[in-house]
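Just so you know, all these numbers are worked out from the coordinates, no wet-lab data involved. Just so it is clear, the structure is predicted and the values come from calculations on it, not from any experiment. Cβ atoms are built from the backbone, for glycine too; each structure is taken alone.
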Structure 1
Amino acid sequence: MGDRILLIGGGGFLGTALAENLAQRRLAFTVLSRSKTCPERLSQVFKQCGDLGTYASGDCRDKRLIDELIARHTHVIHLAYANMRGVSCADPSTELMDNLSCATNVFDSAARHGKKIVLISSGGTVYGSSGKIPINEEHRLAPISSYGLTKVAIENCASHISQTIGLKYMILRPGNAYGIGQIPFRGQGFVATAIASVLRAEPVLVFGRPGAVRDYVYITDMAEAIALAMEKGEYGKSYNIGSGRGNSNDEILHEIERLVALDGLVVQKEYLPSRPQDVGSIILDASRLAQKTDWRPVVGLTEGLERTYAWLKNYLHD
């Protein structure tokens, strides 16, 4: 039997893009999601890939389910997260425990079955505030949000299990993914929410001025980076996924203004105080990944925003 990939928490924005990438590579995969019914966009991927893809509904805290699924796969990509970033400060202790419970189940089972784990962490929060730009993987981990703290704890959990009972794992720290398929107003995804706000003639909320600087990577480029890392990356290593360039909220809105002006729309901005949990600037050095896999972003910011705007116009209209 060839490689078979298990995407834990794969029913969302990134998971769907990754499933599509794996299908294009003709790799068999299973998506595990908490949703009882397969999300619409993911269903479309399954229809196109035939019997390559399988959907499973369940909770990653279910030890028996996780063990059964992992035993049948060669690689596990762990994307699951119990809380959305925008509300992650409401109950940090519950957030930490729920996610560690899930991660421990996954890592323990993978170690016992001798499976490879690709852990999707966060390049935007685990490093915290830094004067160094761009940030490479050797930078200290100093998160300032409960989301970042939880991601670091999950990384440490993988390291502990690797050292105690053996676990072959790789850590990926992605920048800000955006693009077709990202649903707005869900607590994360500035680009999608900003464009949707403009289409609804509502103000775009910006925390601080000129807003946070982030390293934006188009969703298909992000999925390609993960697939290449799984195939060619070195297990036991960490890899950033980023463009090496940063754009503030205001710079993103300036680009959006140019797009929407063609349809006679305007961007309304509402500036609010900066939030203590937001890192001011994150720009990632992804040269380690590039050297190992030859990955480079293909879709530039202008093209990516154009694609996203066109998709959201149809999505919100429907």
Structure 2
Amino acid sequence: MYRAARPASDSELLRTNPRLAFADGTFTYLVEDRLSGSTLSVAGATAAKDSGKDASSENIAWEFGEGEVGQTWLLEKDRIYTEGRVSYYTALHALDITTGHSQDVPSTQELALGNRLDTTTARACFGCHTTMSTIAAVFNPMEAMPGVTCQACHGPGAAHVREMSGETSETGAMSKASGIFNPASLPPPASVDFCGACHRIWVDVAMSMPSNLEAMEVRFQPYRLEESRCWGKSGDARITCIACHDPHRPLARNAASYDRNCLGCHSAGARNTRAKIPPASCRSVSTSHCVTCHMQKVEVSTAHATFTDHDIRIVQSGKALSE
């Protein structure tokens, strides 16, 4: 998470790929890294390929994304941000249309640059990809800390540091306040909502997303988790994001590493935290690599990657997603 964003000036991708080109319909795109800064330019089909004439161009201010799937650029002009219409995809080692953008060819060259972000949307983007971009309700991305750092989840940490280091107040008394917020103390629904503030929950998808997301739904893990029968009021209180993922460690990618989490509920000796729910027992002949059957991988073609579907279920043959 701490790699979720970086200023364009610190981009390894742009340094190692100083010139990236892409064509879409009548438009040609060019991403260039120069001494004066990085730019994204788009030109109509009649523009000279390399002259830059008749091209719309904006400076790349930020690069969003760790890079495993890809990286998207935020353009900036007069403190107004635009999400670039083209992104870099690791699987392709090349540019393609940014996930979530329309695949239809834009009607104008300006629209071809990308989606102009209003202040509310820009604030939300920076709020999830950086730290302290908004302080005391004032949005100031120029002062943002790149990536999701400790304070993004735990809140301002100065008081906590003082207490842990044994510093005293002006009166000589040790502070009694911990000075820090611990998300692990949240009840299960609030815990999923906390992670979903960036990774998206049901209300985000229902209110802000197109109705025909199809496979793209799997990119929003808390939302898909909330679709599981074993989550929520009718399910098990232990089903939360942090039940399986430690936010302080790199994401585990070996399917077997999650077996202990699954068997913590799905075994004869498992203790359930809710009296009304009997201990779960796995009916499968196997007790290993559980997620390979119950949390299938789904390909999202526009992202050129596969994602784990967090709707935990018995996957029905022939159905990519649950209905």
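What the table shows:
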item	result
Computed 12 for relative contact order in percent (Cα under 8 Å, 6 or more apart) - originating structure among 1, 2	2
Structure (1, 2) behind the derived value -5000 of helix-only ellipticity at 222 nm (-39500 (n - 2.57) for each DSSP H run of 4 or more, over all residues; to 500)	2
Structure responsible for -0.44, -0.95, -1.12, with log10 I(q)/I(0) by the Debye sum over Cα atoms at q = 0.09, 0.13, 0.14 Å⁻¹ calculated and labels 1, 2 on offer	1
Mean count of other Cβ atoms within 10 Å over residues 146-153 - structure with the largest value, from 1, 2	1
